[in-house]
Each structure stands twice: as C-alpha cells, then as structure tokens.
Structure P
Amino acid sequence: MVSVKPPYCIRWRRCSLPPLVKLRLNHQPMSQLPRLTLAQHIGIMFQEYQDGFPATVLESVLLGRFPHLSPWEMESERDVALAYAALARLDLVDFAQRPLSSLSGGERQRAALAALMAQAPQVWLVDEPTNHLDLHYQVAAMGLLAEQANVGKVVVMSLHDVNVAAQWCSHVLLLYPDRPPIWGEAANLLTQDNLEPLYRQKLAMTTLNGKPLFVPVA
C-alpha cells in the first residue's frame, strides 16, 4: 500500500497533465478509456461521505455495483450478495435497512468503504480511511485495505496519521509545503529527520513490534 502524506488537502479530479506525464491502466492510456471502464477499474472513497439522495445503507453500498450494470439493468442476486458480504466485512449487516443519514460519522465511513469493496476495483484511491473510526474499526479498515494490496490491487491513500502509515504502508510519498516531495519505502523514509519538517513538530520515536512509533513532543 502507498500512503500520500500531505500537510494539506489533495483533490482527485480529471485534469490536464504535463505532456510527459502518461497515465495508463492495464497498459492503455487512461485519457483514451471510456468513463465506464474507468469506473469499473478505479474506486474512490472520500474523507467525508455526502448524501446525494435518501437511501438505506444497503442501497448506498449497492451503488458500488453500478459501473458493472448495463443501462436500466437491476442489481442481480450476485450484486446483492456482494453488497451483503461487504457489509459483513465492515460489521454493518444489522444496519442494512437503516437510513444512511441515521448513521454516525464512523458508521458512514465504514459504509463508504463497504461500497468500495462491493465495487471491487483494481485501483483503490482512499482519502483518510480511518477518519471518525475508533481503534477497533481503524484496524479493521486498514486490514481490509492491506488484504486488497496483498492480492494485487493498487491501494493509494491520503493519511495524516504517521503511525497508521508506519504500521500498514509499504511506500510513502511525503508532500512538503516548502520543499520537493520525497518517495520511497516507508521503512526508509519514516524517520524523525524527514517527518519533523513535514509536520513542523518535534517528534520522539520508539519501536513497537518492529515498526516505528512517533509521538509529538510538547
């Protein structure tokens, strides 16, 4: 998994890129691929889930299957089964028929991750996946993303919590406000020398189970 660690917000959008930058999906230029193909292969989970219309939790998760349906096609039994499997993975089956608007922030975050799981994209773009989650569900969410990476999916996420990145991510991109970014293996880049100017904060470091652990120093 890759962690993008910004001191500011990154917005994902379709935009013009410099001429030398060529983005490809399955060896094909992304600029030439139909939107439906991109939607089938690339999934995005934003930091905050915005309700577009009233829906139950199950209906919101089923939206992840939309790119795989033909026009006017209804969800099949398989689509519903995939949605329920995603709800079960995120401990939300008992919430399936509840209005999405009735959920807490953490529950809505898990529902958004369940929709992404139901979509089953090749590329996962995730903005602050542990946002609003308590410790148990932080571990569950990151464990799910790690599983996807381990089976060959591309998982890119934006994180502010350096300890989450240190625990779960293989590579990091550190985006500084006043110097060029650096990119590489998390084990090599997550050091006090690199992180203190990123966060503009003095840090203390220890290790836990072989992984670095950083604590801000007052």
Structure Q
Amino acid sequence: MNYKFMGSPFEFDRFEDLSKKEARAYFEWYVNQIDSRMEILKTAVLEDDPDALFDYSPQSLIYVWQWYEKRIAFVPKSEEDISCQTDSMQAWLVSQHMRAGRKYEDIDQEKVRAKARTMVRDTEISKETLGYSKDIAIYFSEVMRRNHEDVLRWSFIANSKKHISFNKPVLIGFKGNVSLDSLLILEAITQNSNNAKNDNALFEAYNNWLDDLPD
C-alpha cells in the first residue's frame, strides 16, 4: 500500500526552538492525530498479515514491531555529518578527561579523536523508516496508556529547556516524574536492529517500563 506519513501543523527544525504557545499548538494537533494515524497503521499491518494482533494489548507490540522491522532501512551518512558528530563526541570525551583531573594540554587529541570516531555510526536511519517510526511510537505509547489509563496521560515537557524531551509530546504519570518519549525509545531499538533482529524488541521495551509505574 501507499503509506501516508505523518506531517506537521507548521514548519520547524527543532522542538527546543518552539515557543510555549507553539509547543502547545503542536501538542494539541499531535493528540488529535492519534486516532487517524492508528487507523492508517492498522490498515497497513493487517494488510501485510491479516492474523496480526492490533488490539493495544502488550502482545500486539510483537506483531507491530515485526511489520516495522521489515521496513527498517539505513543509509550512509555524509562525510560532513560524520565529521561534525566526531567533533561533538571528541569535545565530550575531552570534557570527561578534564572532569577526571587531567589538564587540557596533557590530553592526546589524536587518540581522543580516534576513539570519538569509533563512537560515531557510519549510517543513519532512513527518512522513510523515520516516517514509519512516528506511528510505531504512537502505538507503543497508546498500548502503555490504554493499559494503565488510571495513571498515564499525554502531555508535553514545557518547564525545563535542558530536558531531553523539551516541548515534545510524552506520556507522564510514572514514578519520579519520569516521562516516556516513545520516539527516543523507537530510535534506540531501531538502531539496535541494525546489529541484530529481535521480534520482541518493542514488547521487551514495554515490560521494562512497567517498573516505572506507580505502586
């Protein structure tokens, strides 16, 4: 089928650049898109496998992930992107050495850069895969929310610019003010799929988050 990817109510580069008013407008738009996005995803999953579960049960995450994993693709990064990311990683490694008490002039920059380069991937998730992942992320959050409606709800992080999910739609209601940013989770396990396939990856992520639910 011709999959219709999720759009955006307005153009922006980064969530952290949004004003509070814009972040709220994006959040309200996002939440209003959930039902239609899930219908699109459901149609695609069941077209591929009519026996697949798509009932928001934890077990259905196995079927949805299997559908998605077959569509994961990686593309080579540009040399410019690799160099930029290596610069950032090198700066972080140098800062760690200095926090440990080493003087800047005593740090072997060539060795640090060589190590930094090994920490930067040569490939990145394709744009098409990222398009699918947005809907998989919503489904993951909805499975979590619908099975724990008494404590979990959609919200967005607006009170801390240093928060990794600042201005992004998340689930809240977990212990210790922890919020669930399912797009970050999807990015991590999608990257892991490049190393080894795991039919239970999304189901296992769900079970890992159960420990963060209130007692």
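7.0 is what came out when mean projected area of the Cα convex hull in nm², for residues 109-164 alone was calculated for one structure; which of P, Q is it?
Answer for the origin of the read-out: Q.
Have a look at P, Q and say which one yields 1.01 for Rg/Rh (Cα atoms, Kirkwood Rh), as calculated.
Among P, Q, the structure yielding 1.01 for Rg/Rh (Cα atoms, Kirkwood Rh) is Q.
Name the one structure among P, Q that helix-only ellipticity at 222 nm (-39500 (n - 2.57) for each DSSP H run of 4 or more, over all residues; to 500) of -10000 was derived from.
P
For mean count of other Cβ atoms within 10 Å over residues 29-36, find whichever of P, Q sits highest and give me its label.
Q
Computing volume of the Cα convex hull per residue in Å³, for residues 93-188 alone gives 119 for which of P, Q?
P
Computed from the coordinates by the stated procedures, all read-outs in this text should not be read as laboratory data. None of these values were measured; they are calculated from a predicted model. Cβ atoms are built from the backbone, for glycine too; each structure is taken alone.
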